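Coordinate-derived values only; no laboratory data. Keep in mind the model is a prediction, meaning the values are calculated, not measured. Cβ atoms are built from the backbone, for glycine too; each structure is taken alone.
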Structure I
Amino acid sequence: MTTITIPVSGDHLAQLRQRAEQSRQTPEEFLRQRVEQFLDQPDEQFRQAAAYVLRKNAELYRRLA
């Protein structure tokens, strides 16, 4: 596993610690989980294309149902 270091302001660090504590995680675990969730989400461009296809084919889907 690779380690990444990023600068965080004091205010943001306090918020991070608070949110991590609320979820009963270390700040590192909390951030790792959030990054994984972010990366597992479909790309915005893909979501827009899928929404377009669903809108364009809504009538066809209604008839086939």
Structure II
Amino acid sequence: MTAKMQTMRDQPIAALPEHALPKRAKNALLRGGIATLEDAAEWTDRDLLSLPHIGRAYVASLRALMGR
């Protein structure tokens, strides 16, 4: 993993730009206990999809931000 990717994974969900993930999705992740992209990486797609307001497009955006 490159240093840039590691830095991105440590980034707080709340600090992600709106074009990367809308506020509604960020709030759902935070309420679900996901504070960073690293936290999200530990969840399966199915688990992420179980959160309110998180759909396949948002999961795909998260995975892209994580470099997956």
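If you rank structures I, II by distance in nm of label points 7 Å out along Cα→Cβ at positions 13 and 45, which sits at the top with the largest value? That would be structure I. To which of I, II does the computed value 22, 63, 14, 0 (P(r) over Cα pairs in 10 Å bins from 0, in percent) belong? This value belongs to structure II. Upon calculation of helix-only ellipticity at 222 nm (-39500 (n - 2.57) for each DSSP H run of 4 or more, over all residues; to 500) from the atomic coordinates, which of the structures I, II produces -13500? Label of the source structure: II.
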